[in-house]
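Just so you know, all these numbers are worked out from the coordinates, no wet-lab data involved. The model shown is predicted, which means the values in this text are computed figures rather than measured ones. Cβ atoms are built from the backbone, for glycine too; each structure is taken alone.
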Structure P
Amino acid sequence: MKISDFLRDKAIATSLKATDKPGVIRELVQLLVKSGDVKAADTDRFVEVLLAREALGSTGIGQGVGIPHGKSNCVSQLVGAFGISPRGVNFEALDGEPVYIFFLLVAPEDAAGPHLKALARISRLLKDKFFRDSLREAPDEKAIARIIQQEDQKHV
């Protein structure tokens with residue numbers, strides 16, 4: 001599975017403004033609205049689903065990475081958004097450190113397989129410090145998309 005299969009260029013942001021977990025999640029969902037993957041009217045419902053998932057345990061996996069995710073029948077296929085927080089956000093990460101890199105995933109209710117494959121793929125890629133640093137240092141959204149596409153080609 002390639003990240004470019006579910007991450008649109010319009011759903012990438014290099015400078016998230018939010019300073020807390022609910023704000024980051026809302027901002028990432030708004031990227032999905034901007035990319036056309038989610039209807040604006042479903043924004044609040046998506047945010048609720050994602051925050052409910054966070055209440056079960058933080059998706060801040062450590063090393064400055066957060067992968068908020070959830071399932072909703074508001075989408076017909078797996079969709080993703082990506083954002084960088086230049087200042088970092090307290091996302092209640094497992095290591096207690098701020099989170100800078102966010103990958104948001106939303107899958108249909110009945111898409112457990114693709115959802116888990118995407119989570120595994122993203123987790124594997126983001127274990128690579130060079131890859132994480134490249135994303136954080138990218139000057140713009142196009143550079144991030146290019147870095148992710150290059151990584152997709154290496155690991156097909």
Structure Q
Amino acid sequence: MNDDAVQFLADGMLGKLAKWLRLLGYDTAYDNAATDHELARRARAEDRVLLTRDRELTRRRGLRVLLIESERLENQVQEVWYAFGPPPHPALSRCSVCNTALQPVHADEVTDRLPPYVLRTQTEFHRCPGCGRVYWPGTHQDHIRQRVEQLVAVGKSRPPAE
């Protein structure tokens with residue numbers, strides 16, 4: 001993984017974008033309870049680009065900021081992709097809930113956390129060391145992959161002229 005890759009911090013208005021950026025492979029922190037002051041402090045301290053829809057936040061000194069103009073998820077992804085390039089990490093490599101990089105685990109390590117059907121039908125598992133969630137390539141992941149592919153296609157296209 002590229003340790004020099006851009007990292008994001010999404011403000012409280014961009015929770016859905018934060019989740020999908022994580023699924024795409026961007027390191028994206030999110031805290032919907034943080035004040036503007038806390039967001040600015042954290043972005044500076046962690047050297048993150050602040051993603052916001054708040055024009056006033058973009059005026060803060062010492063911040064790297066991307067003002068997200070669109071209300072539509074597809075266009076928001078496109079704005080990020082256009083400004084910072086494609087995701088530095090593979091899709092579905094981060095926890096969609098807490099943003100931690102997922103680690104492969106053997107089924108024996110997570111047997112007590114999985115339904116019997118999943119244990120019978122799946123062989124590949126990943127665990128989030130941050131929150132403990134377990135992921136596997138079930139049908140839900142097929143739907144997520146389809147959506148990721150759609151968002152990647154949108155991200156690769158140029159943003160509409162304003």
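Here mean count of other Cβ atoms within 10 Å over residues 69-76 was derived from just one of the structures P, Q, and that gives 16.9; the source is P. Quick check for you: by mean count of other Cβ atoms within 10 Å over residues 21-28, which of P, Q is greatest? The maximum falls on structure Q.
Tell me which of P, Q gives -11000 when you compute helix-only ellipticity at 222 nm (-39500 (n - 2.57) for each DSSP H run of 4 or more, over all residues; to 500). The read-out was computed on structure Q. Suppose you compute relative contact order in percent (Cα under 8 Å, 6 or more apart) for every structure in P, Q: which one lands on 28? Structure P accounts for this read-out. Structures P, Q were shown, and FRET efficiency 1/(1 + (r/R0)^6) of positions 13 and 133 (r between Cβ atoms, R0 = 30 Å, to 0.05) at 0.75 was computed from Q. Comparing mean projected area of the Cα convex hull in nm² across P, Q, which is largest? Largest calculated value belongs to Q.
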